[in-house]
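Listed below are the structures to be examined.
What follows draws every value from the coordinates through simple rules; no lab data is involved. For clarity, every value in this text was computed on a predicted model and none was experimentally measured. Cβ atoms are built from the backbone, for glycine too; each structure is taken alone.
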Structure P
Amino acid sequence: MLIEEKYKTAANTIKQAQCLVITAGAGIGVDSGLPDFRGDKGFWKAYPMYERLGLSFVQCANPAHFENDPAFGWGFYGHRLEMYRNTTPHKGFYLIHDWIKRFKLDYFIVTSNVDGQFQKAGFSDDKIYEIHGSIHYLQCVKPCTMSIWKNEEHIDIDYNTMRAKNIPKCKFCGEVARPNILMFGDYSWIADRSHAQSVRYETFMENNKNKKFIVIEIGAGTAIPSIRYTSERISKYYDATIIRINPREPHISKPHISLAVGGLQALTEINKYL
């Protein structure tokens, strides 16, 4: 099938749907200028300092740093926090908004991203399930309580060393605070906020189980396949068509739709037929 035919088919599928689930990985942010950390080379392109240190994304995204060397931990996550705060979501987010309103779609978003870009683009916080947590929330590193609170910190970073000059503190015990994000090998992440989101998501799916679903999956790869599995589970149990948008790993069998382009391009082209 020619790609223009795929765009047209995708548009017709959206028109016929009653419920929309957006499943999104790091690739959705690329058109907003965010790095997707694809492999060590992709990570080092975004963070050349860590290449000089010979450190991978997995090694940097480790909760042990907040206990053993919090200036290092907050150097990495503090930079990401400010980057996400300063990023404007691309036009594709707003095209989805328009489709939801125009076709009266109920919706939910499931994302592995911790950047808060969907909320920034105006999607309801009650309609988002962040499976790995959010950088915009904090918790105690120990943790001393199960509390999670909004991250209103501003991290000053020495960009020559990628080390933080100031360290957020737990507002309950005064120890180091860390982002409420599921990291690699994590043993102290408080999942309560994410779990509450998952309950809302499951309730949404159950309440709409007899409606016609469509899944638009954007920028979700196979290295950490949580988002792809989510899309495929929805397809299996709710007879949903998946529109898989991924320039590198687009493959999916019919009747699903595979679009080997970036998120913004795919959404813009689909919109021409809507």
Structure Q
Amino acid sequence: MLEMQNALYIVPTPIGNREDITVRACEVLKMADVICAEDTRHSLPLLESIGVKSPKLISFHDHNEAEKADRITAIIEEGNSVALISDAGTPMVSDPGYHLVAACVQKGIKVYPLPGPCAAITALCASGMPSDRFSFEGFLPVKEKALRDKLASLVTEERTMIFYEAPRRIFDTAKILAEVFGDRRVMVARELTKTFETKYYTTCDRLGEVLNEDPNVLKGEMVIVLAPYRKKDEDETITAEAKKMMELLSGELPPKKVCSLVAKMYDLRKNELYDYLLNHTDCQ
């Protein structure tokens, strides 16, 4: 049986499919003395579905977390266990929790983070983009100038970029993505883990057109995964023969093995070959 500590437990909850909650998360939520929830009304059905009876809930959201951090740390210091959940996914990934965790760390209170659902990582895994290095950028600015400035500042970002976006904003964002990134590859995931999960694989300059083809596009939260910047002369050191060999081998071997073999055959750098392989759909 799980032995709860006088500590803060960071508990991820499903981003769509309720069956994605972990056994450990269920046990922590059942045994915690107090549960801090972003929206208590939203969380109650989930808690009831996993067998949490009459939970002691504290509302904990963006507008009150700073003022409630002291109250919650005091509850823990009195000998209680506290579980922190958000409406969906992992707390603090574009959700409340930072001030509370910082307060716990400052006061020497133990913090136990549980692994679990996260929309950003789920989308990245299905994107077909390089996943060895990535940057999570959260929600994009709403105002057009701020949005354009933000995206322009990331034009030369060499890591895969992940953004959250609301359905009502997606066409405005798609327009600016096209202006700033042109034919850069992009994937938009909608309704992840839910019945009508949809993923749009395209380029920034075609994103608006692709989205417009789906009559259900405005239903459900979205994650945007954008390919990293590649220097224009990066491919010049990779000969046509090496590219052809990678294309042939990639259908039979894992990417890292392909790059290792081609690097030896043509005296090239494995990292450079790996970047090239992951950024060219015809070689994946």
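A value of 53, 25, 22 for Cα extents along the principal axes in Å, for residues 15-86 alone, calculated from one of P, Q, originates in structure P. A value of 19.0 for mean count of other Cβ atoms within 10 Å over residues 119-126, calculated from one of P, Q, originates in structure Q.
Compare distance in nm of label points 7 Å out along Cα→Cβ at positions 103 and 263 across structures P, Q and report the one with the greatest value. Checked P, Q; max of distance in nm of label points 7 Å out along Cα→Cβ at positions 103 and 263 sits with Q.
Taking relative contact order in percent (Cα under 8 Å, 6 or more apart) as the criterion, the highest value among P, Q goes to P.
Quick check: 18.3 is what I get for mean projected area of the Cα convex hull in nm², calculated from one of P, Q. Which structure matches? Derived from the structure labelled Q.
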